[in-house]
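These are the structures, in C-alpha cells.
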Structure 1
Amino acid sequence: MTEIPGLGGVYARALRTIGRKPKAAVLPQTTLVYSGAIVDRAALDAYCQATGAPNNDILPSLFVHTQVFPLAMSLMARDDFPLPLLGMIHLSSQISVAEPLDAAESFDVQVRAENLAAHRKGTSCELVVEILVGSSTRMEMRHVFLAKGVSLPGVAAPKVSEAPESAADTPRRTAHWKLDAGTGRRWAKVSGDFNPIHLSGLSAKALGMPRAIAHGIYLGARALAGIEPQAGSYRWHIDFKTPVLLPGSVDLAFEPQANGYRVSAWNSRRGKPHFELVLERES
C-alpha cells in the first residue's frame, strides 16, 4: 500500500458489504503492507484526552491500533473478503508488545486475516496486525470479530449449552463509568471507527442491536490508561462478554497481580459481566 487509506473511501466500500453472504469458507490470502507510518500528534492528543492515557512520547498500544485501523478495515472491505464489514462485533483482542513505540519513530504495518470459523452466533475471523521497526516486530495485535447471523457454508455452528452470564462472584468495585448516548459518536471521531452499531439507536437497530453499543477498543483503552507499562515487554488480552449499551454505566475492579493487573467490568444494575482484561509484564 502506498498510503493508509482514508476512512471515507473505506466506508463507501464497506456499504457494499451489507448483506454479504460468504460463498466459500475462504479468507483472502493477502497481506496488506504499509511502510513508514508516522504518528499524528493531534490524533495522539485527542486519544489521550478521550481515554485519560498519559500524554507523552510513549504510544499506548491501542492508540497505535487506531492509527492503522483503516488499513485493517480496507482488508475487510475487499471484494474477496467473505463477511460483511458493517455490523461486525468485536469479541476479543490479544496484544503483545516487545517494546512500546516512541512518538518519533516511524514504523511499518502488516495486516492479514486468519482463522475463519463457525461460531454459535454466526461466523468469526481473526484480524492480525503486526507493527515493525526495521526488521524487529515491536507489536502484534490479534482481534477476533463476529459476523452475527452469518452462517459459514459447509460447517455447522458448534452446539454449545451456555449458562447465563452471572456476576455473583464479582470483585470489589474500584471504579465506575457513566457513558452517555454520545459516547460512540465521540470515540468514532477519535478512532475513525464509524461502525453504525456504535453511533445511534436507529443505526444499531438496523444491524440487529437493541441500542447503540460502546466500542470495545474504547473500553479497553480506558481500562489500560492507568496501568499500561511505559517500557519493557508486556502482553494483554481482553475478552468481551456482553455489550455495553449506550447510554449506560459500568462497574469495574482493578486488581493488582504479581506481574500486572486484572480488570473486570460488569453491568452496574443487572450484574452481567461486560469484559475482562488481563495485563502481564514480561520484563
Structure 2
Amino acid sequence: MKTWFVTGASSGFGRALVQEILARGDQVVAAARQPKDVAMLAEISVERLLPVQLDVTNAQEIKASITAALDRFGAIDVLINNAGYGFLSTIEEADEEAVQRQFNTNLFGPAALMRAVLPEMRARRSGFIVNISSTAGARGFAGSGYYSASKAALEALTEALAAEAAELGVRAMIVCPGPFRTDFFGRSINLPASEIADYATTMAQRRSYAASNGQQRGDPARGARIIVDTVLGDTPPLRLVLGGQAWPTIVKSLEAKIADLGWSEQVAPLADFPEGE
C-alpha cells in the first residue's frame, strides 16, 4: 500500500487523482486550501484518506501538512504537485503582486514541497515526485506569458531533480496536460487588474480559448488513471503528455525551436576564441 500526497485536491485533476488512488486501495493525503472540500471523499475510505489544509504558498502549512502525513501514514511514497492556477495577462499589463502570486503558487510552492518530502524519500531510497505542468510549459503563449514561464521553470526544476535524485531511488516526472474538462478556465483563471487597449486583440484571442470551459475533450478521470498507471509502471517517462491536443501542440513548439536554432548553427562558433589562443 502506497501513500500519495496530492495538492489542489478539491477539484479537477487533484480530485480525480484522489478518487483514483482510493479506488485502488492506496492511502492518500488530500491537500486543499479548504479541507472540507475533500472531506466528503472519506465516504470511499475514512482510514485511507487524510484531508489537510494547505495553501502551497504558506511555509507553515507546508510543514504542518507534511508532518501530519508522516504522523498518520509513516511515509510519503508519491508527491503530486497539482495545485496551481492560470493568469491571462500580457507581460506589460500584469502588476508585480499578480506576477509574484503566480510564481509563488505555480513554482515556489511546489519547490518547497519537493524540498519538504525529499529528506524522508532519500532516507528510504524510495519515492516519486510528479509535477503537473501544461502544454504552456513548452512555449510562451501570448496573453499568458507568466503562466507559461512558471510552468517552464517547474519543468526545468523537475528535469534537474530527475538527474540529481535518480541514484538515490527517487524518481521525478512532468505531466503535460492539454485542455481538460476541469474548472481550470473557471475559478482557476485570474485576470490583470487593469487592461491596455493596444493588447485588446491579443487578449481577445486568448480569452476566447478560455471561454471553451466545459467543452474540453480531456477527461480528468481518464487522465488521473493514466498518471497513476504510469507512476506504478516499470519505466515511467520524464514527460507524460495527456490529451489528444497536447501532444501535437508540444511537438510543434519543439520543432519551431529547433528550426529557429538553425539560424545560429554557423554563427555560434564565431563567438569563440580562435583555436590556439
Structure 3
Amino acid sequence: MIKGLTKAGLGKLESDEQYIMYAAQYGFGAVDLNPLSYVKKYGEEGAKYLLESHEIRIGSSDLPVEWRATDEKFREGLPALVAMAEASAALNVNKCCTYILPSTDQPAATFMAAATKRLRLCADILDTYGIRLGLEFVGCHHLRTQWKNPFLWRVEDTLDWIDTIHAPNVGLLVDSYHWHTNGMEMNELLKLKREQVVHVHINDAYDLPIEELKDGERLYPGEGIINLTGFLKNLQAIGYDDVVAQEVLAPASELDVESRFAKSKEGFDRVFASL
C-alpha cells in the first residue's frame, strides 16, 4: 500500500509545491489535492514535473460539484467537474471522492432520488476519463441528528445505494474513523470485495464511547485506540494495495507545518511496522 496524505491535519500550507516537497521528504508516496487548481497554478508540464521529480502521485481529488442542494446549484458545478476530470486524466489521477452526511433537512426519500440521479451523472462523466467515484459513509453519531431527517451512515446501506446508482465506477471511500464510529469490527473488512473499495482514509480516535466521538476531534494514526494495523492488514487481505491517505480533522494546533509532517510520518511508521 502507498502511504498518502490529505491536507487535513497539516496546518496552513503555503502551496501545493510545499505540500508535495514535504510529503516526499517524510516518506509519503501520494497526496490528495485538486488536479484542476494544481494544473492552473503550475501548468500541465510543470505540474507533472513537480510530482515526478519528488516521486509523488495524486491519490484522489474531491468531487467539485454540490450534489446535496438544488438542481440549479448542481448543474452550475458540472463544467468544473469536466475540467477537473480533464486535468485528472492528464496527471493520471483515477479517483475522485465525496462524503455522505448521515442526516439531511430534506425528506430522505426525495433527497435520495435526486442524489442518485446526480451522482450517476457525475460517475458517467468521470468514467469517460477513466476515473472512479468513491462515496464516504460518515459514522459519527452527533451528525446523525444534526439535520432533520436521518439518511445513510452504515456500510451496508451505502453499498445498497451504490447498487442503486448503478454505475460500474462507483465504490466506497473507507475511513478508519467512520468504520470505528459505526462499531464495526476490523475483521468485517474482509466481507468487502477489492473492487468495492475506491480509496482509503486513515486516522485515530480517543478512548471514548463511540457515541461521544466527534467528527472534528480525531487523532493522528497510532495515537488512539483504533486497531489500525488490523485495518490495514484486512484491506491487504482483500487485495487493496493503493493509497492510504491520512485525514486528521482536529482542532487547531500550535505545531508548525513541518512538525505536522514529522508527526504524520511517526504515526504511519507505527501502524505500518507490522505489515
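Out of 1, 2, 3, which structure matches 2.8 when distance in nm of label points 7 Å out along Cα→Cβ at positions 126 and 142 is calculated?
Details: 1: 0.3; 2: 5.1; 3: 2.8.
This value belongs to structure 3.
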### Task
Work out distance in nm of label points 7 Å out along Cα→Cβ at positions 6 and 118 for each of structures 1, 2, 3, then name the structure with the largest result.
1
### Task
Identify which of structures 1, 2, 3 gives the largest calculated value of mean count of other Cβ atoms within 10 Å over residues 70-77.
1
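Can you tell which of 1, 2, 3 yields 121 when volume of the Cα convex hull per residue in Å³ is derived from it? Don't skip to the end; give the middle numbers.
Details: 1: 131; 2: 171; 3: 121.
It traces back to 3.
A short reminder: the numbers here are calculations on the coordinates, not readings from a lab. A quick note: this is a predicted structure, and the numbers were derived from the prediction, not measured. Cβ atoms are built from the backbone, for glycine too; each structure is taken alone.
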